Structure I
Amino acid sequence: MSGTGGVAETSLTARTDAGMLALWNPARFSAITSYQAWEHALLDDQDITRHIEVGDLAPINIGGDGAFAFLVRVGRPGPAVLTRREQRYLLASSQPYLYQSAGAACLSGIEDISADPGPAVATLTVPAGQCAVTMHLRHNAA
């Protein structure tokens, strides 16, 4: 993770078979140890909204399946500023979200959120506490 001015950034690739990706706090989903537990926590829109509102996850709805490249910036509240080159390759951005960090974040398809997400899930270090998160989907050429 690199960055300046209190904003850290990293490039990651994540995949989904459900059309939605999320940056999520692994400490907040330690009870998801089965598909039934996942359904109870994340199946309904209101469940996802509740996790967004408390800062457990920041979603980006892709609307399709596949693997996607992301530039993830985590820092102080406020809009993320992209360089001209980054803007040229930008496909979509998430809304800015509050993220309550316990020191780490995972990026994956929503279907991969669990207590033991496995090697397909990207994990990064994020300072503990409140963070602002905006995710940018970009072309791989960027």
Structure II
Amino acid sequence: MARLGPIVIIEDDVDDEQILKEVLNDLEMKNKVICFEDCSRAWDYLKTTLEKPLVIFCDINLPKQSGLNFKKQIDEDCELREKSIPFIFYTTGIDQKNINEAYTKMSVQGYFQKPSNYNEIKTTIQVILDYWKLCKHPNE
């Protein structure tokens, strides 16, 4: 059975957030979508929620705290690490140093460049969500 936890989006660009919401709507996702424009609000949610998110989509370049530093903060927190929430970097700019750091210094489950057209975005998001909805996971 597919997991129905919320999809968390951490994105400071309103247009990118709206596109993701449209894609999720077009894909007829039943999951609630929760959006944050910065990491501090996402942190507060993750620390207090009883919900078991399906996945977190996080941009790298965010105000106040980068997505990389946010993921490190999650990894350093025993309680959040045990929640085993799949964490996907979904960002415009691709920097090999950031990719290396994401995979070697933290427990990231994916690093994707935002595609430039709607159909590519839709395909990318569909593949990611299909994987995590079917994958065996501690949050089941």
Parent structure of the calculated result 16.4, given that mean count of other Cβ atoms within 10 Å over residues 111-118 is the read-out and I, II the choices | I
Origin of the value 27, where relative contact order in percent (Cα under 8 Å, 6 or more apart) was derived from one of I, II | II
Candidates I, II; semi-axes √(5λ) of the Cα gyration tensor in Å computed = 20, 19, 15; producing structure is II
Assuming 1.7 is distance in nm of label points 7 Å out along Cα→Cβ at positions 87 and 103 as calculated from a single structure, say which of I, II it is.
-> II
Quick one: helix-only ellipticity at 222 nm (-39500 (n - 2.57) for each DSSP H run of 4 or more, over all residues; to 500) came out at -14000 when computed from one of I, II, so which one is it?
-> II
Tell me which of I, II gives 12.1, 38 when you compute Rg and Dmax of the Cα atoms in Å, for residues 71-118 alone.
-> II
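FYI, it's all coordinate maths here, none of it is from the lab. Not measured: the values here are computed from a predicted model. Cβ atoms are built from the backbone, for glycine too; each structure is taken alone.
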